[in-house]
Every structure is written in C-alpha cells, then in structure tokens.
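Rule-based calculations on the coordinates, nothing more; no lab input. Nothing here was measured: the structure is a model prediction, and the numbers come from that model. Cβ atoms are built from the backbone, for glycine too; each structure is taken alone.
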Structure P
C-alpha cells in the first residue's frame, strides 16, 4: 500500500471549493480526468454510504463501495473504502474487494486568506500508484478551473 499526497491552491474561498468539489454536476467534470462518466451515488454526510462509479462497458458500472468516515463542512472529508462495484454489483468479500477494505481517501481544505489549499491524502494499492500520480494533478487542475470561474 502506498501513501500519496497531492495539493493545489485555488483562488476561491473554502465554501466555493467545497461546493465545486462535491456537488454532482461539477464532481462529474473534474473526476472525468480519472475516467469519463465518473459519478457518485449517495451523499457526503458523516456515516453515509456512497458509491463511486464509472462506466465498465456494455452499460455496466464499476467502482468503489465506500462510507463517509468523517465530514466537517468546508474543512475535511474522510472516505473509507469498503469494497468494489463490479458489473453493477457491490462486492465487499472477494480478494479484489478486500484489497480496498479500510483504504482511506482524505480531503483537507485550508483557508489561506481568501484562497483555499486543498490537500488530498490517499492510500493506494501499489498497482494504482502510477495512475493516481498521473490523474490527480490533472483532476485538481480541472477542479481549480471550475472553482475559480
């Protein structure tokens, strides 16, 4: 498991960055840098179950089964991954699912005098490290563009 961190300073207040990052319409835009069609089903409230989904060909969905471990509005969100979604079915018990069980993805929003530093701390299975290192900077740049409009 790899621990990775990414950050960006966005010329917008925390409220705008929070809303841009987590609202459905803009979430779909910035996360398209990981996979076009990425979206979530659920909400960002503490304790909520949330599915992170994307297309998997032939109309099937794949992604992550997760829960919001912690949520402090405009400050911090911690996502705990519980398993995977494969071909539209939730899986928390296979070996592939267990590889993700307990993996955390944390978003920290820091106020910098009207700007916001967004820090992403994630744990990643080794085989996803390169993909995350390539995709997160692109996704954060797109988020910055959207939030600064």
Structure Q
C-alpha cells in the first residue's frame, strides 16, 4: 500500500539518503554531491540515488540503491537513466546470488561475514528479481511527453 503522508516520505527519504552516503563512504567511491531526493523510490522498499562524479562536476558518476535491501553502487557511465540503473542492479544481484550459491564471493560482497552469505544469496536473488520487475513495469515510471 503506498504511503501518502509527505512528512513520513520526507523522513524515509532522508534516512535512505544517509544510507546512500554511508554506502559511497564504505565503498570509498570518489564522488561529488548526492541527490537531495531519490531519482526513483517506492517507500518503504527501495530508493535509487544519483551521485555526482567527482572528476566531472554536474555529471552523473554513480547510482546507489538502498532501502529494505542491501545498499550497493554502480558506475553510471553506461546507465543514463534511473530505469536502466535499477535494471542493472537487479541483473547484477541475481548473478551475484547465483555466484554465492556456488561458493564464489563477488568482490562487492567480500565485506559480508562468511556465515551471512547464504542469507545474502537468497536476498540478492529475491530483491534483484523485484528490482528487475520494477524496472520493467511501465506503471512504476512517469510517462514521458511526446
């Protein structure tokens, strides 16, 4: 059920922005500003943040996803839109979940404790599929004027 309380949405988005900032710090990404508002979000599940390039101010450098899912980042160089970024995170996570099931730990998840990896694999596959479904659902995206 969608939330309609603007105060709750503002509070939720502010907390997710803090998560996005913590993610870029944890990953030691060279970056500029983080968007003041998510590029896309479905409260209380997921948010996608545009992060400025440090080397090219005013240009998109990274995408960060966070919410009721693992926080992660991808370089934006081949991902021009939020929809493309969401789809890329979904595909990446499904593949990483399968890798974890085989006992291979992708570098993006090397910081996770070994005993937490089976749960992470299941989470990545489930949340990755959800991100792909949202990316593919036209109703999740504003209509583009002709």
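General observations
- Origin of the derived value 24, 10, 7 (semi-axes √(5λ) of the Cα gyration tensor in Å, for residues 78-117 alone; candidates P, Q): Q
- Structures compared: P, Q; top value of relative contact order in percent (Cα under 8 Å, 6 or more apart), i.e. the largest, recorded for P.
- Structures compared: P, Q; top value of distance in nm of label points 7 Å out along Cα→Cβ at positions 54 and 126, i.e. the largest, recorded for Q.
- Structure responsible for -14500, with helix-only ellipticity at 222 nm (-39500 (n - 2.57) for each DSSP H run of 4 or more, over all residues; to 500) calculated and labels P, Q on offer: Q
- Ranking P, Q by percent of Cα pairs over 26 Å apart, the structure that comes out highest: Q
- Test item: distance in nm of label points 7 Å out along Cα→Cβ at positions 22 and 134 calculated as 3.1, pick one of P, Q: P
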